[in-house]
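Read through the structures below before going on.
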Structure I
Amino acid sequence: MLQSTQSVALDASHFELIEAMTDEVVILDATGTIVAANTAWKLFCEENGGDLKSHYVGANYFDICKLAVLDAVVQAEAVLDGLRTALKTGAPFEGEYPCDGPGVRRWFQLNANRMAIRGGPCLLLQHRNVTTRRMAHDDIERAHLQAETFAALVATTGEAILTYDLEGCIISWNPAAERLYGYTEQEALGQSVELLYPQDWPTSVLEYRDQIVAGNLRQFDAVRVAKDGTKRHVTIACTPIRTLSGDIVSISNIHHDVTATRKAEEVRDLVSREVIHRAKNMLSLVTAMQRQTANSAKSLAEFNKSFGDRIQALARSTDLLVDGGWSSVDLDQLA
């Protein structure tokens, strides 16, 4: 099952050595030519469309690396330099490189150690498939990057974001939450989220939790109280946080401050009610003037003139009241 060339005189011990290894193993001579390959190497070649006749025994490994460099294969140049250095100095080389197949991603770890065969320097190369470990590492790196990105977003966003566990205790508190409510992170962590509730608030945190966990509540309006007692009108977006296995372990809240909006709405409603009230009063006054004028007028022409004069006088008095801030008007101004 082993293959070799005659450029280096190998004996049975060399073949036994590489055959005992489960990794894909080849031996290179001083020129980089593959002079021996074990069964694992041969099987890998057969399963991945390699040279089925020679299994690359007799081919120059360095030349293969050079072609990979020209093809812009990642790590190929570093591997070539590392192998040459190991052959020249005897310093072991270890590196990882991609070796993708059709529709599949693969990573291999390459270990190179110099050995002397009949006084001549050779390299023993071990190729170990580390795809599972590498992909797990990449997944961890991506998860770490995503976590760092999310943490940066939470830290810099203008929206107050807090998280509490299933007992309602705060476990995260971002800077915007501190600005909105006045509690520092140290003051808030470990406290019940009901720290922010008005005393007479009808719904407990556990009731909210149950609705959120059941998927029945994603957003709601509420009033919350800051550290200084100021009431904050907020719209709260809420979502459960799950582990990889799907278990819910906490609840995330985003508090959007709508206090200014609510106050503007209250002012708008107050002004609207006042306008309606004043309009009704004005209509009542005009109706009374119409009736009084109709009772005293002796003709339609007299009614039209007298009623018109009174309407104009009412308009002037209204202008004066508006200009005076609806406080008082000097009677001389009405003349």
Structure II
Amino acid sequence: MRGERVRFPNTERGNTLKRSAAPKIEFVKQLADEFFGKSVEVERVTKGGSTYVFRIIEGNQTYYLRVLPEPNASFAVEVHVHELLIKKGVNVPTILCFEHKNNLMELSIMIAKEIVGNDLEAGSMMLNGTIEQVLFEAGKQIALVNQVAVEGFGELNRAIHDTLVGEFKTFHHYYNENLENDLFLLSKYNLDEQEKKAAQHFLEIGFDWMDNKTSHLVHGDFDLSHIFHNHGTYTGIIDFGDIKGSSPFYDLGHYKTHDSIKGFESLVRGYKDIRDLSPKDDLEISLWALFIAVRRLGMIHNRPRNFYHDHLTNTLKNLVVELNQKI
């Protein structure tokens, strides 16, 4: 498995909703000191787009404080998801503290234990075969995540805390919410007419095949940056800030769209250790990868051009070729 590791920007939650400014570091320090009962080190972590993140160092232990930017949002549903996944044996951060609305910040906060190690996107040196093994284990774990049932589709309703409810009742509304506009915006990119028409055709087929499926929990932003290992041993999955209800193959499609190290096959082998995948399932994964590439291109079309635009455009081209051969 070779390829340059690149860090993709988060393009999910928090881009259209009203966001509060990042809390002042002195407020974060005060909160952390009070929680741990002593003075601790606190620093801002700039990585991440859906929440504000701060690293807390207490002795030789590391924790993470996350703050939701939206004033009326709550971490309650995410805490509930963490609890469900831990019971299923998924390695996710343990939540130590959670508040619907912290008095100092007037925003929802939670403190979580560290998942030990580094993310695969960081590019730490690993022996041959260890990346494949980490991805195999991650594939098994994301399959467990995708077993959890959700009522409805789309981003989870953060006002409902004890059950998992998507923002859309039907798959039709979820799938088509932005699709027409996203397909129109493909004209902004280096794609020929045949490629644009093919993308539209395949996504129409995708809807016909995927409609009426039951909804399951998906990570929503599953890529190398959220898969952790410690010296080549898988340790867990982090950052469930973009959870939603969708097809159980959405996360595999998302990874495939963002696979910069050609690790998809290793991930799928792990997934198959938990759930068999038929040829039709494999095709649906590719359709989700295309759907996600088109959605992301639509979301970032007004941003200054960078490697991510090029990556998504090239991925779309490759997926069109692949789907032409499969369908």
Structure III
Amino acid sequence: MNKLQQKLLDLKISKKLPFWCIAPALIICVFVIVFAVTGAKTNAATGFGLGIDFTGGTEMTVMIEDNTKNEHEVLEILKEKGINNVDYIQGVTTGGQNGIRVQYKNVNSDATKMKEINDSAKAALESKFGVKVDYTNRSSTASADLVKKAFLSVGIALILILVYIIIRFEWLSGVAAVLALLHDVFIMVCLTVICRIPINSSFIAAVITIVAYSINNTIIVFDRVRERKKLYDKNKIVYNDVADEAVAMTFNRTMFTSLTTLIMVIMLTALGVVSMRHFTLPILFGLLAGTYSSMFLAAPLWAAMQNGILKYRAKLYAKYKAMK
């Protein structure tokens, strides 16, 4: 082993599992505070940062040439029509024409009344700027269906991953891998809410992307775990050492692949439009969480569960001996 791998072994990563849980715990605490404060002022959906894809709402595009100086006027007209809950507003270019795109949640649950409000806002904007205005409305029923399908798709992915890892490795490896994946997704959600990024359908695509990416790194770690276990006598396996060796052997590979991907995602985030950032920023959060869990959570969790089973068996054996 090289010097870096030896330093990682000396760090005793698996024995410090409670320490590695501090950073995720702090992020979750901040998430709870942000959610509680914003949710108390408005509602749970707004506190969670759910966009119109999940709550129902309207996307309106005003095809105006100067799309940077007129955003304030567009917002003022919408406010006059009772539309105050704008998720975001941004300049866009569609078919070579500049425009302003606005997304806002439905202010009335009745579809007919909401259509009247949107038509009134559209007419006012067309009268003010003398340009074409288009809008599309997403109903709350369709949004609820999207939420169910989103949870179902992520749930099925996790179950299939669990089955695959159990078949390829062992059931404890599968449990540790899925727990690490749940950590990645949850931290991704927490950071997205903390940064007040709207959670829309693109977020679900980002979650599935991260699940697929993170499990790849985790599988590599457990592949090394399997290799290192073969070097020990079956009854004398030191699980913490096996986990530490697996992490040390895969550290360079994980860091280099993650860094390469992070550079590309950062560039897309920095240079892309607002709507692209709603996709790339959650991926950035997920990549960081996935890299962290692959190195400091997955294998240590596996070692902790193995040690827990050993202790449980030892207690059962002690009770059995005492009964005799």
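Have a look at I, II, III and say which one yields 9 for relative contact order in percent (Cα under 8 Å, 6 or more apart), as calculated.
It was calculated from structure I.
Taking mean projected area of the Cα convex hull in nm² as the quantity of interest, name the structure among I, II, III where it is greatest.
Once mean projected area of the Cα convex hull in nm² is worked out for each structure, I has the highest.
With distance in nm of label points 7 Å out along Cα→Cβ at positions 60 and 268 as the yardstick, tell me which of I, II, III scores highest.
When distance in nm of label points 7 Å out along Cα→Cβ at positions 60 and 268 is computed for each of I, II, III, structure I gives the biggest number.
Given that distance in nm of label points 7 Å out along Cα→Cβ at positions 252 and 284, derived from a single structure, equals 0.9, which label among I, II, III identifies that structure?
Computed on structure II.
Work out which structure the value -12500 belongs to, where helix-only ellipticity at 222 nm (-39500 (n - 2.57) for each DSSP H run of 4 or more, over all residues; to 500) was derived from one of I, II, III.
Considering all the candidates, the number was obtained from II.
If distance in nm of label points 7 Å out along Cα→Cβ at positions 76 and 108 is computed to be 2.5, which of I, II, III is the source?
Source structure for this number: III.
Readers should treat all values here as calculations from the given coordinates under stated rules, not as data from a laboratory. What you are looking at is a predicted structure, and each value in this text was computed from that prediction instead of being measured. Cβ atoms are built from the backbone, for glycine too; each structure is taken alone.
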